[in-house]
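Scrolling down, you'll hit the structures one after another.
What follows is calculated from the coordinates using simple rules that are stated; it is not laboratory data. The structure presented is a predicted model; accordingly, all values stated were derived computationally and were not measured. Cβ atoms are built from the backbone, for glycine too; each structure is taken alone.
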Structure 1
């Protein structure tokens, strides 16, 4: 193992081919992981930030907030279910917003709320012409104090503060009073006009110790099947394209990790072939196959780690020049997952040289 470290220190260029290949693969893996996380965060923030444990839709909405309708009568039945502590109406209108002195539209998810989301103060108060904007909209030029012309009627709404991680279906969160939301919805989607006190969905907070699944079933039973109640995680997974998106990107990431393993396997197979004579001498003076193989594996692991660090720096520089429309957002857990996967696949790739190392004959060093 020490011999492997010495070789890495004294002849680093010998590993340049494998290292440069792994750097490129690391950039690709980090970009794919960042894109996966960015798409997930930008589509699900609104639901993940809700204070309740359950989300209630109308049963005919197919678990879609936009198609759902919850009237006061149904809401009263939900609130009467044992285990329900509080409910809050929510609703969204996916519209465009125009910044002052600009012609380009910003994609907004105009959101009505009654219970503050996690990034809001508990005593938040908004006037009818005010909104809290998600910080993701800063990348599109939105700032506190700006008055956006929202929806088809170009309703003027002024940004008075920020929220974070509240985007919905890749459109920036824009939180307003329920009456303001209904106005924007009626102007932009006349067929979706809703009467007062009617929301698209409900977020439900539970009593301490209440089981979410049990209460969800009780809600649907109490409303006579008029509702479809999901846990927050189930509601996130029910969003269109989320499951398919995760499975597709995950498959691409796994295939890329497999390619990384093949690259390392090919490189160390060739390197082992070149060093057969050296391994024969080492065995002749008492080195074991385990010691030699340990040096090969440690070399592969170090090359993979250094390549990942360099790839991470390149990926960070790439994010600085990517347009805001490309939703790349690397989560620390994703970066760790990729780093571990790269190291493991590199170690497994180096392991293909084990058979050749074990079969090295010390007598060949003498002969």
Structure 2
């Protein structure tokens, strides 16, 4: 039998991943472990080096990897689940892992103390029994236990986690689909509401991108307001994309990482309520990359229209990238900044679409 291919390594292991790799002698991973949301690829490589054929589920697209809303695995012998920032998303991930692992197979949960791993060990009790602390080095913690034979209330499919709330868009109340871990949890958050109250003109035939769309509120609202034209939605969260497909009919929806995943060459308008965290740490990397990359993806005089917290001094970043940059609205919590692209691109509007 041919040996499984060596997993791709995307970057250095963070502290929790390094600790769980050092603790592999204490865990029976078996022939086909499932790795959940560990982005560096180092854990998969370490398990491969031990003769295993690791299977990987990444909910989020990035670093050349495609995100998927639910694991696709077979004959899974164990699962290694990386702690994320959302506790309900963690519960869903543990149920997903348990739905793949045979009874008695190890389920491992690992994360950093600063991420709250000390307080989430009990979440593993829902799907595993006899949970023990395997390692506590480098301000990290690793829990493990055998998968329960019977799991009361096991939700073994994405559809079992589907939630339907109600939001008011364009003056009309409508049902809204969401899932655990999707931004704003199926409600219209205050920042997005401010953005929708101060949209740039939506001209007939405009081509609009909702970047970092979440469950699709911005894209759906724009699609309803605009005559003709087209609306695209992009997000790296494959679970959010599943919600957006239901919430924003008549749009093109893509799971991918940043503007590179957008399906058209150029847009008249790019709208975004961008994430400013990576895990529990604040990060402006997504926002700064969006500002830097947007001018090349906009038509001449096209606009990037972003809502962010008022405390973030982002206007100089816009001024460095755009021919015009303005704060068009602001309240105590949020601001909307608009950048207008220059006209260096000579391609015709029709040809660029």
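General observations
- With log10 I(q)/I(0) by the Debye sum over Cα atoms at q = 0.06, 0.09, 0.15 Å⁻¹ derived as -0.37, -0.66, -1.17, matching label from 1, 2: 1
- Structures 1, 2, by distance in nm of label points 7 Å out along Cα→Cβ at positions 16 and 264: label with the highest value: 2
- Read-out relative contact order in percent (Cα under 8 Å, 6 or more apart), computed value 12, structure in 1, 2: 2
- Structure responsible for -6500, with helix-only ellipticity at 222 nm (-39500 (n - 2.57) for each DSSP H run of 4 or more, over all residues; to 500) calculated and labels 1, 2 on offer: 2
- Distance in nm of label points 7 Å out along Cα→Cβ at positions 80 and 304 - structure with the largest value, from 1, 2: 1
- Value 18.6, calculated as Kirkwood radius over Cα pairs in Å, for residues 40-215 alone, assigned to which of 1, 2: 2
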